[in-house]
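The numbers here are math on the coordinates, done by the rules we state, and not lab data. On a predicted model such as this, the values are computed, not experimentally measured, just so you know. Cβ atoms are built from the backbone, for glycine too; each structure is taken alone.
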Structure I
Amino acid sequence: MRQYEDDAEFTGHADGKTDYLGTLPKPGEGTWVRFSPTGTNVLGENHAEVTFDHVITAVGSSSFVYEAFASDDLSAFPSMNKAYEKSAEPMRKKFGVPKQDLSKHGGESIFPKLAQALNILYTRLEERNVGILDDRMGEILQRSLKLAWKYGKDLGQEPGSDMAPERKRFIAVHQDEKGLEKFVKGLKDGRSIADAKGLAEHREALMAYIKAFINDIWAAGGE
């Protein structure tokens, strides 16, 4: 059932000129949703059921910020930025967001999110129970590790002696752990870190890298 406030709203929706109401697709098929046409609407989602992209598809809005997109300008980190844009490509296309506008739709910084994800991976490595990760979490942790590795590569190109000690340490660890580069490069997109070959072999090196990364992000205040 569709419910409109007046004829003008009905006509506007029929003509595709509204961006705050509509009918959900699957899995919420048939559910009529309405938001305020002005101001800010805050939406909480269940990632396993009706998600933000379902709602955006229903109402036809292009004015939004979303947690899945980073709010950072990553141009200072070209390797990381390239990897991030590649990983965000399916979601970006789903929402119809131009590549150059990704950060405008970003809900939060990527750096503390990476630190949080890698802290989970660190704990699993420490406890030797990475194998029990579900596929979705394993994929998130693997993606986070790959982005953090690219970040370390970019920082290694930075000159300057006035860096914080945590950053110097992180760069040093990145440059010392040459064996990790081949391992990280071999991680397949869309796969779980639990399925990665050589994970046990590189366990201690990964833990050292993750610890240095988190300390750098902490000291930098999330960039």
Structure II
Amino acid sequence: MRLPLRPLLLAAIALGHAVAGAAVAQPFAEGRDYFRIEPAQPTAAGPGRVEVLEAFSYGCGSCAAVQPFVSAWRRRMPPAVAFDYLPATFRPDFELLARGYYAALALGVAEGTHARVFEAVREKGRITSLDDVASVYEGLGVARADFVAAAGSFAVNARLRRAAQVLPRYGVDGTPTFIVAGKYRITGASAGSYERLFQIIDFLVAREAGAAG
């Protein structure tokens, strides 16, 4: 039995609209633009907040390049976002610089020195000891004795151990890498450009915020 042409045509048009709508709603593809973290990891964000982490190192040239984009995005990021830095520890110099970041955090100077540390490390050259890191921060106005004491503290050691534990759980094997809601991983390579990277982050944050709301 032949079906009437008009209902079939209307159904085809409706299907086309549905497919087009799905394409608009999903501009970025999982497995290409971003990657799902299995299993999803717990976050430190409170109820109704979406955590965004940047796994970085001051010894990473790409991290220095993306930092202006990070700073600009943080000025406009949605109120629901809880942003934090996660220093990478998978190289000896990265671990020393991660200790430096956590020491600065303990001293309350991390936010004020963060962007400047990239340039200071580049000017310093090779980082092979904590003394090298202390010199970097001393050059930025942080008292050397205070820095060294903080760098060796129990709190900083605990944060370093935590970072070393969670980085592989997120699947981080390079920097910079961004983690959204403990569920998704985005890199500069997967995004294709830093501008597009933050579009993907915005997309995932909006989806997670919508799911939570």
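Who wins on distance in nm of label points 7 Å out along Cα→Cβ at positions 129 and 153 among I, II, i.e. which is largest? By distance in nm of label points 7 Å out along Cα→Cβ at positions 129 and 153, the leading structure of I, II is I.
Looking at structures I, II, which one was distance in nm of label points 7 Å out along Cα→Cβ at positions 81 and 201 calculated from, given that it came out as 0.5?
On the way: I: 3.5; II: 0.5.
Going label by label, the one that fits is II.
Please state which of the structures I, II yields 7.3 when mean projected area of the Cα convex hull in nm², for residues 49-168 alone is computed from it. Source structure for this number: II. Look at relative contact order in percent (Cα under 8 Å, 6 or more apart) for each of I, II: the largest one is in II.
A value of 16.5 for mean count of other Cβ atoms within 10 Å over residues 73-80, calculated from one of I, II, originates in structure I. Out of I, II, choose the structure whose coordinates give log10 I(q)/I(0) by the Debye sum over Cα atoms at q = 0.10, 0.11, 0.18, 0.19 Å⁻¹ equal to -0.56, -0.65, -1.29, -1.39 when calculated. Of the options listed, only I reproduces it. Starting from the value -16000: which structure in I, II was helix-only ellipticity at 222 nm (-39500 (n - 2.57) for each DSSP H run of 4 or more, over all residues; to 500) calculated from? Here the read-out was taken from I.
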